[in-house]
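Colleague: Given below, in the form of structure tokens, are the structures.
Values quoted throughout were computed directly from the atomic coordinates according to the rules given, and no laboratory measurement underlies them. Quick caveat: nothing in here was measured; it's all calculated off a predicted structure. Cβ atoms are built from the backbone, for glycine too; each structure is taken alone.
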Structure P
Amino acid sequence: MSEYEKSEITVDELNDIGTDVLLIDIRNSAAYYHGHIDFAISAPKASCSEIKKIIKENSKTGAVIYCSIGEKSKELVLKLRRENICVWNLKGGFNEWLIKMTEEFNEDETERYSKQVILPQIGIGGQEKLKNSKVLVIGAGGLGSPVILYLAAAGVGNIGIADGDRVILSNLQRQIIHNCYSVGKEKVLSAQRQIRILNPNINVKIYDEYITADNIENIIENYDFIIDGTDNFESKFLINDACVIHKKPFCHGGVLGFEGQVMTWLPNGGPCYRCIFEDVPKGKTMNCSESGVIGAVVGIIGCIQALEAIKYIVGAGELLVGKLYILDGLTMNTRILKFNNKAKHCKVCGVKPQITNIKSNKELYNRSFCGC
């Protein structure tokens, strides 16, 4: 048996060591603050002499030392053992301990999400909420691409993708979830494939169809949060109205040229999209595909939408509720317009709502769907 193997214990063996042994966490202070093993003492990047001093000051006969994955602590333990100090390395480190502390995550998931689990706003509880959540992304185009990728990367366990379009070459300038091999294929299948490559732990449900007044209510029914990744007014008002009527939280994103905007709506939480923009503009309106768009701006806005969904799920920070975030990509100026109250005249959430049924108002949403 090698010197290292003799100086290593597993998480299961940790409880058998006894109370005379100290737990020492050598990760950085921020990592310790965000989460550590019970009763462990923080000693960031401690030297051998510092460890010996800590053991002596605490009147212990020895110590179990751990880092994130058990590698840095292993080196320190070997040095201390050569000086006949009674120490052990915790095999797998803090990450292995996290795995044992919850049955919710497998070994892959624990390591995969380790950098966000240590955030106090996330933690194990928040990661469990992400895993059990259901988010629907409407549009697998420019906005939907970063949304889908970052939701999957963060561990949102159930992602729905709705889009009836196929990938064409000009999409690739901004729709980064697709690639040259996706051209001609259904966007939802292309996006699903990329999620499986990025994070096979995610359950993906695809809807290879455009969102319409006839199908939207059935599709959004089982989701906790909706992302609007479309690029035309008719689709945006349809998503808004359906979500408001059925009390589904959602995040709107829009991009044109070098400019973008984001807002979030929650049930009983502020004005909706229709409160601010009222109705579909009369006459011909152009979407980003027709008027032009820079891919990087679409990416920024999509990332903000993904962040809004994550914050909503874990209950962290402030959402863009009652606020319209506006980005000017040419100057990098940003501003937030605040709308404190619902519009009394709003047709869907006002004092006397005129839109209470989606299907009976389908003429309001009759333009073809398109993902930005």
Structure Q
Amino acid sequence: MRAQFARKPSRRSVAATSVALLFATGLTMATPANADVGNEFGLEKVRAGMVHREAPTGKPQEIAARSAHGLSVATSASGESAIIDESLLDYGAVSATGADFVELDWKDIGGATGYTVRRDGNVLATLPAGTSSYRDSAVKRGADYRYQIDSIVEGAGSDQDAGKAWGFRVRIPSKKDLNSLQTTAGAQALAAGTAATSTVSWVTFIPNYRVDAPGYPCEYGSGYQFGGDNRTYNWASSSYRTAVHATVTWSTKNVTGNVAIGTTRVYNKATGALVASRTASAANTYARKLASGTNYVDVRLVTHAGNPFCGTITAIDGGLSMHLTQAGNYAVISGSHRRAPNHHVYIYDGGGVTDVYRRDNAGFVCLAGSAMCELANFYGSGSF
């Protein structure tokens, strides 16, 4: 329905990319606000009640939708008013939207060497370490925007190192007065609703048609191949190694888990003939609800499945926790996985698909665990 996918920027090229996109799109780079100075609606100010929340006005369904989606209208100590999105407040980010600005505020991540702020996929700014706020004043009244904040974290030889990201959808009010902000907040809340159900899926697959059997610890080695899935990051593909799904029913906040394990097939490399086939156990693969509230559900997905021809030494393995809001925002809470094979996480909502995370196979030796290959950390946040 509303797809968004923001990849982490390359550590070396992010500044050059920012400048190039600014010239190409005609955007101007706004000055970041410090964590405690210059930001009217900072994260800690919102948490501590240092902004005055206005009593909601409008139709009952608008007020109910605003409450469910974490949207309020507030006035800062200086008298500036904005629509506040608190749907990711517990995960370290908040946005404030006025008629002439969007202010983003987030919790500074230890170890981050900087942050990249995007609007509708275009880089607005690359910010230095220690920055935790940004104000975009180049906005158009009545427009809808998507913002993405990505932390840049140096790592040990990976281009997708552990980090954190947040995403917001905003609607710019047509006027500055409180009545216009209240009306815009109500309309945004009604428009932002998810479908009746939303499904988080974590799928692993081998992109190759076939791969050579390695020998020990497997039963087959030289002269044999394992069948791959012969696919790309296509959510509609029916071929996979593992698939785990968590379906949220928003009316009840219930979560239904479904899992599937693909059949492993062995072929004679010379003749192409099928030699044997087995399916690994799904006993240790599951999806369940962690927690829920008025406007959110947290889910946990776990994958553990070995090659049934290779004993118990190697396995596709990992765990993922995610936060989903009824307003259509998501955030990875935590999680890591072995870096083989390919990993794909996405959200299906009312016919629309949003990519959350992609990771290519770093080598099948990684199936042996962290002793052989560094684990990869899940990350990401945005809207669906």
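Colleague: A value of 4.5 was derived for distance in nm of label points 7 Å out along Cα→Cβ at positions 59 and 259; which structure in P, Q was it taken from? Let's see the in-between values first.
Modeller: Details: P: 7.1; Q: 4.5.
Going through each structure in turn, the value belongs to Q.
Colleague: If Kirkwood radius over Cα pairs in Å, for residues 147-250 alone computes to 19.2, which of P, Q did it come from?
Modeller: It must be structure Q, since only it matches.
Colleague: Another one. Tell me which structure, out of P, Q, gives 4, 13, 24, 22, 16, 11, 6, 3, 1 once P(r) over Cα pairs in 5 Å bins from 0, in percent, for residues 299-362 alone is calculated.
Modeller: Details: P: 4, 13, 15, 16, 16, 18, 13, 4, 1; Q: 4, 13, 24, 22, 16, 11, 6, 3, 1.
Clearly, the read-out refers to Q.
Colleague: Taking distance in nm of label points 7 Å out along Cα→Cβ at positions 187 and 243 for each of P, Q, which is largest?
Modeller: Working: P: 1.7; Q: 4.0.
Evaluating distance in nm of label points 7 Å out along Cα→Cβ at positions 187 and 243 on every structure, the highest lands on Q.
Colleague: Check the numbers for FRET efficiency 1/(1 + (r/R0)^6) of positions 139 and 227 (r between Cβ atoms, R0 = 35 Å, to 0.05) across P, Q and tell me which is largest. Provide the component values of the computation, followed by the final result.
Modeller: On the way: P: 1.00; Q: 0.10.
Comparing P, Q by FRET efficiency 1/(1 + (r/R0)^6) of positions 139 and 227 (r between Cβ atoms, R0 = 35 Å, to 0.05), the maximum is at P.
Colleague: On to the next question. If helix-only ellipticity at 222 nm (-39500 (n - 2.57) for each DSSP H run of 4 or more, over all residues; to 500) computes to -10000, which of P, Q did it come from?
Modeller: Numbers: P: -10000; Q: -3000.
Checking each candidate, the match is P.
Colleague: log10 I(q)/I(0) by the Debye sum over Cα atoms at q = 0.06, 0.13, 0.14 Å⁻¹ computed as -0.32, -0.96, -1.05: which structure among P, Q?
Modeller: P
Colleague: Let me ask another. Any idea which of P, Q comes out highest on mean count of other Cβ atoms within 10 Å over residues 131-138?
Modeller: Largest calculated value belongs to P.
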